[in-house]
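For reference, the structures are reproduced in the following blocks.
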Structure P
Amino acid sequence: MVPQSAIELAKRFEGFEKRVKRGTKIAAVPYVCPAGFWTIGYGHLCAQDHPPITQDEAEAYLAQDLAKALSATLRYCPVLATEQEERLAAIVDFTFNLGAGRLQTSTLRRRINQKDWSNAALELRRWIYGRGKVLPGLVFRRRAEVAYLLQSNDTK
């Protein structure tokens, strides 16, 4: 089950963006995220011509996307299955944000599997670029993920 704190992180940093009226409901339309991808709702990747979606539909997409991110996170970082929820949530959010491939090939993955939390936090802080530029939103997101990762008194 996706940790509630991962859902909260994703919602906080993705937001329900680009709102328009669709009948009597507020809906989201596709937009290009700062990294250059077409997204809708809470950061769901989509085609440019995706029809508008309601917040309920966006939450359903988010639930599916986070379930995939959770599965990939546990596949590549099995030690997180026995760690506190916040650590798992931090890396699920990272995986949701950047994709399983980035986690799979990263030094971050190696540090997590070694339970080297201090150096894992340093690695997390490096993932702040989009299209070659530092993105302030990613800086804040990584800080939040690091805070979750290091919430335990046992940081080594």
Structure Q
Amino acid sequence: MNASFDITSTVDLQEVDNAVNQALKEIAQRYDFKGSKAAIDFRRAENTITLTADDDYKMHALWEVLLTRLVRRGVPVKNLKQGEIQQAGGGTVRRVVTLQQGVPTDAARQIVKFVKDQKLKKVQVAVQADQLRVSSPSKDELQQVMHLLRDQDFGIALQFGNYRG
């Protein structure tokens, strides 16, 4: 009987929503944002957050406020992919931040290769859509894989779950 666990990478959208709302409250009260066109638009269905500000300086300040709130709420910031700052209408600038849900194909390949390179005898890694399943007859080897993966950076936050022993 093989033991297994799944590797996923998700962002809790409710926590993102809460963080955005907290950031908007803070911006409404801050003196340096008085009278500015600063806005944060979270689109849950598209997994995007659009930041709008008067200029690059305000954009940076807006991002810092949002980032602080996201970190406090336990949202993995590695899963936030910032777009370029672009000119928008009305003399404002815009930046779209994409929330990475699931393990992207390139990261999945890196993880599979990394686990294979560890030369663990009976460990198998299978890609299943946007997650990976790691299985082995040895629970100790699975623990070792988790430990090794935690020490690596694949550009996304990894979560381990669905452990079956």
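Throughout, read-outs are computed from the coordinates displayed, never taken from laboratory work. Nothing here was measured: the structure is a model prediction, and the numbers come from that model. Cβ atoms are built from the backbone, for glycine too; each structure is taken alone.
When relative contact order in percent (Cα under 8 Å, 6 or more apart) is computed across structures P, Q, the figure 21 traces back to P.
To which of P, Q does the computed value 0.5 (distance in nm of label points 7 Å out along Cα→Cβ at positions 13 and 141) belong? Walk me through the intermediate numbers first.
Values: P: 0.5; Q: 3.8.
The value was obtained from structure P.
Taking FRET efficiency 1/(1 + (r/R0)^6) of positions 53 and 117 (r between Cβ atoms, R0 = 41 Å, to 0.05) as the criterion, the highest value among P, Q goes to P. If helix-only ellipticity at 222 nm (-39500 (n - 2.57) for each DSSP H run of 4 or more, over all residues; to 500) computes to -16000, which of P, Q did it come from? Only one of P, Q returns -16000 for helix-only ellipticity at 222 nm (-39500 (n - 2.57) for each DSSP H run of 4 or more, over all residues; to 500), namely P.
Looking at percent of Cα pairs over 26 Å apart for structures P, Q, the greatest value goes to Q.
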